[in-house]
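Structures for review follow.
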Structure 1
Amino acid sequence: MAVFDFDQIQPEHITELYRRKIVQGENVTVARLEAGEGATTRTHRHQHEEIIILLKGCWRFHFPSGDVTLWPNQMLTIPSGVEHSSEVLEDVVAIDVCTPRRQDWINGDDRALHYDPDQSLWGV
């Protein structure tokens, strides 16, 4: 058992518009995400099932089946392997829960997805 405090975790600055604080469990990753208006996610897919809980702002997700726009207190589930991208319409604060663990966030393998010379692209 472990207790974590997001107020005590140093944020990882992915770009100027995006930062996250990560907590790893044995089989799950939980992150507190903050992204500024205009931040986008490149189209990608991953093995992780993902649940995004929007606490503040407005965030639009793009799927082959259509777009979904999240508002505060709404949640989105993204099944494993589903292609998606996104754009932040208003500054957001969100909780992102992934299973299995996001080892790519810890070892930096996701950096290629985040890289943008304009510092405006990032990946969930």
Structure 2
Amino acid sequence: MHEMGIANSVLDAVRAETARFPGGHVFKVGVRIGELAGVNPDALSFCFEALVRGTELEPLELEIAYIPRSYRCRACAHSYAAAEMDSACPACGMTEFQFLGGDELELAYLEVENGACAAGT
């Protein structure tokens, strides 16, 4: 289960960022996970909660934004999220496309007691 390693890496990043804000308390961390990243969001949440429990970071909350695969049609320039394994353009039916996203795995933000801190986007 590589989600445990990912959860641990997220917590390491939170600790590193927290050191930049003496006296601040991080209460939420947001991550973006693409459909193609190979990460199970439920497993990641479970691992994250297990690692946070009983630490100085408790009750840190993890918010996951799940990002679908997205493409831009090379024929008509329509941007779209792919449904299932079909990557054909819903506007014109062509199958030549440019990949736009869906493989993300990134720390998106931290919410600190006095506001938000952008991180690693």
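Comparing Cα Rg over 2.2 N^0.38 Å across 1, 2, which structure shows the greatest value?
2
Between 1, 2, which one scores greatest on mean count of other Cβ atoms within 10 Å over residues 2-9?
Largest one: structure 2.
Ranked by distance in nm of label points 7 Å out along Cα→Cβ at positions 10 and 90, which of 1, 2 sits at the highest value?
1
For which of the structures 1, 2 does the calculation of FRET efficiency 1/(1 + (r/R0)^6) of positions 50 and 82 (r between Cβ atoms, R0 = 30 Å, to 0.05) return 0.35?
The structure behind it is 2.
Assign the value -7500, calculated as helix-only ellipticity at 222 nm (-39500 (n - 2.57) for each DSSP H run of 4 or more, over all residues; to 500), to the correct structure from 1, 2.
It must be structure 2, since only it matches.
Readers should treat all values here as calculations from the given coordinates under stated rules, not as data from a laboratory. All of these numbers come straight from a predicted model, not from anything done at the bench. Cβ atoms are built from the backbone, for glycine too; each structure is taken alone.
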